[in-house]
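Structures for review follow.
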Structure P
Amino acid sequence: MEPMLLGAIACASFIAALLFWRYWHSSRDRFFLLLGASFGIEGLNRVHMALSPATDETEPVAYLVRLLAYGLILLAIWDKNRHGG
């Protein structure tokens with residue numbers, strides 16, 4: 001993938017992470033903390049892919065990082081619904 005596009009995706013991911021962390025700071029709801037962590041991990045993954053010329057998006061490591069990030073989103077949703085909102 002083009003480095004410029006990866007940088008734009010990383011920037012958007014970091015902005016989303018900062019917004020969720022701001023919501024977490026004001027509400028102390030773990031849901032926002034986990035979503036912010038997920039977007040932060042995804043942003044770091046995109047920065048790593050952009051800066052490493054040998055890194056390909058089809059490598060298993062890229063998918064494992066995404067699996068971790070999406071798993072955090074699922075954990076946040078499950079945790080929020082488990083406590084009854």
Structure Q
Amino acid sequence: MKYIDEKCAVCGGQMIEKKVEKLLRGGKNMASVNVTAEVCLHCGERFYSPQIIERFEEIELELEREKTQNFQMVGHAFQIAF
């Protein structure tokens with residue numbers, strides 16, 4: 001965890017750099033990605049670099065097109081209606 005000199009653009013809180021988990025969806029598929037983000041200690045808002053956002057978009061497109069042969073399957077997801 002590394003403190004950042006910049007303040008949160010949402011609330012003005014203290015920012016840190018840390019590893020976070022981001023869930024991405026494309027079509028019926030979902031992937032979990034661990035990346036570095038700037039996170040506000042006050043409101044929890046996350047800020048990602050433009051390169052990471054671009055990669056998110058690529059992964060979401062691969063998920064939508066079901067081009068997941070290079071992804072590691074780690075389980076199954078289920079939806080339950082009440």
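Every number here is computed from the coordinates shown, using simple stated rules; none is lab data. Just so we're clear, the structure is a prediction, and the values are computed from it rather than from any experiment. Cβ atoms are built from the backbone, for glycine too; each structure is taken alone.
When FRET efficiency 1/(1 + (r/R0)^6) of positions 17 and 73 (r between Cβ atoms, R0 = 25 Å, to 0.05) is worked out for each of P, Q, structure P gives the greatest result. Check the numbers for distance in nm of label points 7 Å out along Cα→Cβ at positions 33 and 57 across P, Q and tell me which is largest. Largest value of distance in nm of label points 7 Å out along Cα→Cβ at positions 33 and 57: P. Computing relative contact order in percent (Cα under 8 Å, 6 or more apart) across structures P, Q gives 24 for structure Q.
In this comparison of P, Q, the computed figure -6000 for helix-only ellipticity at 222 nm (-39500 (n - 2.57) for each DSSP H run of 4 or more, over all residues; to 500) is attributed to Q. A value of 14.1, 46 was derived for Rg and Dmax of the Cα atoms in Å; which structure in P, Q was it taken from? Checking each candidate, the match is P.
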